Structure I
Amino acid sequence: MKKLFLLALILLSCRMFAQSEDVPVEHKVYDYLSRLNVRHIVTGYSAFEAPFSRSLIAHYLKQAADNSGMLDESDLKTLSDLQKEFEFDIYGTTEHQQALFTGHRYNVLEQDPKHLYYYIEPGVGNIWVDFYAEGNYLALSKNGYKNNSTIGIVGGEIYGSLFDKFGFYIHSTDGNTWGNRDVAMHLKQLKYNWNLKNTPDNAFFDETRGYCTADFGALKIKLGRDRVLLGYGPNKLIMSDNAPEADFISFKIRLGSLEYSTFHGKLVGIRSDSMDVVQGQITTVAEKYLVYHRISFAASKYTKVSVGETVVYADRGLDLSYFNPISFLKTLEHSNQDRDNSMLFFDFSNTSFTGWKFYGIALIDDISFSKVGSGWYGNQIALQLGMTTSFLYKIFPAEFNLDYFHVEPYVFTHRLIANNYTSDGYAIGLDTDPNSSIMCGKVNYRPSSRLTCTLQYAYRVHGANPVDPITGAVLKNVGGDISLGHREVDDKYLRFMEGNKEIYRKLGVTARYELFVGTFFNLTISNQTNSLQNSGHKNEWFYTLGGWTRL
């Protein structure tokens, strides 16, 4: 908190103002706009990359307002709330904004957006300061083992823009856990937190995001740390929220229906520890980076097609060859002596039929066309096919989503372990090991504009590397572990799903209620049953009751 308030004072004293920053990927507006895009209420919206700037979100909300007659009752009320929240971005007014420290009215019980402070200087910029608090109670029951944990988080965020072109954003929180730390780390945002993961006696943790942007309409530049999502559907194949957030520099170009995106980000590499009699424990983390390019264009009014590529490189400093935002990464990887992990992917989305969206991704980690179908280990391909529909939109306010993933052996791995597609050991994209197939579905029901109920189910079959039950040593590498690439001693030909068959089933139910604008309560109940090699059958129930607010 001291860090946050100190930064607030610095920013205020420098009179920094603006409004071109991004909206965090967790915001409900993304699901809302995706739904309206499928209904043809909003056009031009692409759900593959997030986050979006506040100005772009405002553009789509204007479209929704222009077509408000096509909205169902729940979405019409949600639009009213979002128009208040993004009021300044849409209309340039602050009629519905409340602030505690600037002489504006402030009533926690009113359904208006609330802030600690905001200041606007026309023609120059603006600044907004919000308080953030979150609390969760978690309970875990696993094969007869029961335990619980309580989590408290407090902090805030500061954002704004200058001259309608330059934006800034920082979100900083401090938190603490009471009870069982292992249960607390079941929360996705805490499982890779350094304080909790690496200091066993520490219950304290902190988190931060922060960046600056320069948005010139056709060109946007961003530098800092933020959560980025890349892919379609609830489970992102290219970049998800499964791994720690990255620090990066990104460029995005928009020319009509043509979009080009690129970023160069820092990952968390392999960690090693050593002891020194004078300095104590010395921790070394290897340098590791991710580069991403993607070009997308509209093949028709309702069809978008794209081609993209990624490269992961490690164990050296920043490679200037990969800093070129207009380049072909695979060719650069070859010129860099073929030592990095490059991938190529193609994706498409189609919303030709009102209320239906179909999408897919074909990712090629490596391939030899002459050996396609032979079982050669180097043919490493991942596929995603999915659809989402709201065909009962005005009869039954619900969306249905279905995804299938096919991940061949050795996908996301690399012969050099440091170059696998992970950050801090967590998969950057889809949360699975290679040599897997996954079927997952989701139903999102909206009985009112404030209440959302979600049902999710996932079924995964995995061909695991057989391991010794005592030592854990790999007996045969069948490409089933993202942290272990193909070795010279491993078979060069294998079958999909070779190895020990493991089955994962997960069912989850979530209810989220927005009591006031920006204040949410959440209840989640999930059950996961796993049939794993050497450890038999596992049955886990996980419960979360919590809430969060921005005031």
Structure II
Amino acid sequence: MSRLLTLLAVLWCIVGFSQTDTATIMYYNVLNYPGSTGSRVQYFRQINQYVKPDLILITELVSNEGAQTLLNQGLNVYGETKYQKALFINGDDSDNMLFYNSDKFTLYSQDTIDTELRAINEYVLYYNVQTPVVDTIFFHLYVAHLKSSTGSEQVRLAEVMQFKNHVNGKPNIENMIFGGDLNFYNASSEPAYWALINDGLYPLNDVLPAGDWHDDAAYATIHTQSPRTTQFGGGATGGMDDRFDFMLFSDDILSGSNNISYINNSITAFGNDGQHFNAALTDSPVNTSLPDSIIQALYNMSDHLPVFSKFIIQPDIVQQNYELSLKVFLEGPFNTAEMSAGINSILPLTTPYSQAPWNSTGDESVESIPNPEIADWILVELRDALNVASAGSGTILSQQSAFLLKDGSVKGLDGISNLQFSNPVNHQLFVVIRHRNHLGIISANPLNLAGNVYNYDFSLSSGMAYLDGQKQLAPGIWGMIAGDCDANDVVNENDKSLIWKNQAGRSGYLPGDLNFDGQANNPDKNEFIIINYLSHSNIPQ
């Protein structure tokens, strides 16, 4: 099935790297919701606001109206809109439901597996990813509410075998979780438990200890029923003495072989502090594992505790090759409509930006300067951020040194080709241009993507650089401000007294040579440092 939604893999060449995400999945018996107490949604809301699950599978749902209430008043609240629900299927008894975070997941299909009492529901979802991936990542989730009570072991086995027959007829099921209110009292007397663990094409794994869980204090930390000892609103009493609620995982989830892996020790009987064996959750001693309001919400919502686990999702991202088509001018060497290439013959063969203060991650070099139109080296830095104001140094995606041509175009080390990069962009792409004696700038707007080419032209207006960080060089042409000889992002006295003054009268590839005539002399000081005094860079830090 996962081949059906493979995203453009044939258009790209190789797998480049993986990126990771996490997901929290919760199973919860909601005690015949809504029944006569639909107001319990307030407790469901509190619990979910605390856990923040991405996928919620519930049992003991009475009606579609109840599902809508849980969705609209329990999940999509306080401005949240990301949760959606599966189609409600009305069975012969209470029903199940899936709620899912649609920002992370899409519901691909759903099905029901009929049993003697209640249907087992199948939900197949895939993980949403913005960048092309090698293969789509699927979750196969199953939620069941098996027959209750001791003496019903063979009925539960028959229900489980209906599930096993269903999945055995499906090839290549990936990332399977089977869970819900399974009503297993003791592993030793529960053939359905062992059928789930051992039988069929898809044996499942219980990451918690198998044992005779009923009324045994040795398993107090994993019991899920009942948080109550007093009867109200229906449901079971008797305190915490049964492990009825389970999450069982397929082999590939434990190995991570299909891009989803269980986070060790994350399975949690939510609210169980292990100190309330055969007692109510609200009894002494005070349950300090959660805030009092959450303990009270668990107590009031249901006669079961929810069980959740956390997972790492690690899609294999297909490496895409993007081009950068950039244009920028430098004030110092600019003359009428283009820049001087007067220092082309003395340009270094290795980037000047691999040293302080830039400390670029690259160490680009050439055997010879490949194009007589090259004005100088520049440093191009890409940042991935929601907006330019938040594009600080922590959002740097990549850096590479490049050649700046007389006409303002930015080229790679061959002197004629656009720059390329292959990093995935998760938000919006902004570009920083740094130069050894001009103030750095960052694009005020995200770069435009056309095909596989990102385009940006700083020269079109002052506003193309964030906070108008350029100056007008000629009618309709803007460029980077000259004079930052020490590359500390501000033009000040140090540029004149510490850099220019010490280089004045010398020739060569010099920070004090602002107009690129090959010398540090008075025009560099008078026309740029003095005029641009106290100008500064506006690149977010």
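When distance in nm of label points 7 Å out along Cα→Cβ at positions 98 and 306 is calculated for each of structures I, II, structure I comes out greatest.
The greatest value of mean count of other Cβ atoms within 10 Å over residues 370-377 among structures I, II is that of II. Please state which of the structures I, II yields 0.90 when FRET efficiency 1/(1 + (r/R0)^6) of positions 274 and 418 (r between Cβ atoms, R0 = 25 Å, to 0.05) is computed from it. Only structure I yields this read-out. A value of 7.7 was computed for distance in nm of label points 7 Å out along Cα→Cβ at positions 66 and 482; which of I, II is the source structure? Derived from the structure labelled II. For which of the structures I, II does the calculation of mean projected area of the Cα convex hull in nm² return 30.4? Label of the originating structure: II.
When mean count of other Cβ atoms within 10 Å over residues 290-297 is calculated, the result is 20.6; to which of the structures I, II does this value belong? Computed on structure I.
Every read-out reported here was derived from the displayed coordinates using simple, explicitly stated rules and does not represent laboratory data. Just so we're clear, the structure is a prediction, and the values are computed from it rather than from any experiment. Cβ atoms are built from the backbone, for glycine too; each structure is taken alone.
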